[in-house]
Structure P
Amino acid sequence: MRKKIVIFAGSILASLAAGAVGSFATVPNIPSWYADLNKPPLLPPNEVFGPIWTLLYILMGVALALVILRQAGSKTSAYFWFSAQLLLNTLWSIVFFGLHLPWIAAIIIALLIASIIMTILTFRKLVPATIWLLIPYLAWVCFATYLNVGVAILN
C-alpha cells in the first residue's frame, strides 16, 4: 500500500513540476506582454487557467501512476510518449510566454496534441480507464491551440 501511495504522489508531483517550470515563463508575462495582445473570442478569464491546469496535471499524474502500477509487458512506448507530451507542454509555455513566439508555439502545440494522442493510445493498451483521465487534457490543449493560433493571427 505504501508503494502505491509513493507512486501516485511521485507521478502527480512530476506532472505538477512540469507545470511549475512552464509557469516560470508564463506568470511574469501575463500582466505585461500577454495583457497587451489582441486575443480571440471565447478567451476565459486569466484566473481560470491555473485551476484547470492544476487539475489536468493531477489527472496526468494519476494516469501515469496507474500505468506504472500495471503489471504488464513493456511500458517503454507509454513512458516515451508521456515524457514527450510533458516536455512539449513545458516547452510550449516557454516559447509562447517566455520567448513571445506564438507561431513557433503553434507548431509546438500541434506536436503536443499528437503526443497526447499517442500517450492516450499507448496508455489505453495498458490501462483502458486512463483514456478518461487524459481526454480532458486533450480537449483543453485543443482549445489552447485555438487561443494560440488566434493570438498569432491577431498580432
Structure Q
Amino acid sequence: MDFLPSSVLFCCTHNAVRSPMAEGLMKRLHGSQVFVDSVGVHPGETDPFVIEVMQEVGVDISKHKVKSFEDLKDDSFDYIISLSPHAQHKAVDLTRYMACEVVFWNTFDPTLVEGSRETRLTAYREVRDRLQQRILGIFPPIQGGAF
C-alpha cells in the first residue's frame, strides 16, 4: 500500500481476543497517523491471555474496553477488517451506508484451544504473530516505524 488510510476498524465476534490484538498492533505501528478502533458483534470480556501475549511484544491492552458495533462513536472508516465470519457479515452490512473497503481476514479463535496454560498461550501467540504479519503486509511501516 502506497498510502495509509485515515481510519481502520477491526472487528471480530466478541471484541475480546482477535480484534483487540489487531487494534493494539496497528496502534503501535501507525497510531499517530491512523485512527484505529475495534468492535465485536456480541461483546464479551477481554481475555487475560490476550493481555499477557500482547505485553510480550510491548503492547499494553490492559485498559481495553470491549465494544459492539452499536457502541461505535465514529461510523466512518476507510477500512473495516473483519476477523471472523460473523463479523464479516456485520461489516458488509455497514457498507450500505458507509463508503469503505471491507477486508476479510478469517482468523483462528485461540479460545477454542484446550490444554495446558502454555499450550493455550502458544495458540494466542500464533494468532498475534499472524495478525502482525498481515498488518505489516497491508500497512507497512513508514520510515522509522515501530516494528
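No value in this document is a laboratory result; all are computed from the given coordinates. Every value quoted in this text rests on a predicted model; they were computed, and no experiment measured them. Cβ atoms are built from the backbone, for glycine too; each structure is taken alone.
Quick rundown of the values:
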{"item": "Entry that produces 43, 20, 12 once Cα extents along the principal axes in Å, for residues 57-112 alone is calculated, selected from P, Q", "result": "P"}
{"item": "Entry that produces -11500 once helix-only ellipticity at 222 nm (-39500 (n - 2.57) for each DSSP H run of 4 or more, over all residues; to 500) is calculated, selected from P, Q", "result": "Q"}
{"item": "Comparison of P, Q by mean count of other Cβ atoms within 10 Å over residues 17-24 - largest value held by", "result": "Q"}
{"item": "At a computed 17.6, 51 (Rg and Dmax of the Cα atoms in Å, for residues 25-80 alone), which of P, Q", "result": "P"}
{"item": "Comparison of P, Q by relative contact order in percent (Cα under 8 Å, 6 or more apart) - largest value held by", "result": "P"}
{"item": "Of the structures P, Q, the one that 16.0, 52 was derived from, the read-out being Rg and Dmax of the Cα atoms in Å", "result": "P"}
{"item": "Read-out mean count of other Cβ atoms within 10 Å over residues 41-48, computed value 15.5, structure in P, Q", "result": "Q"}
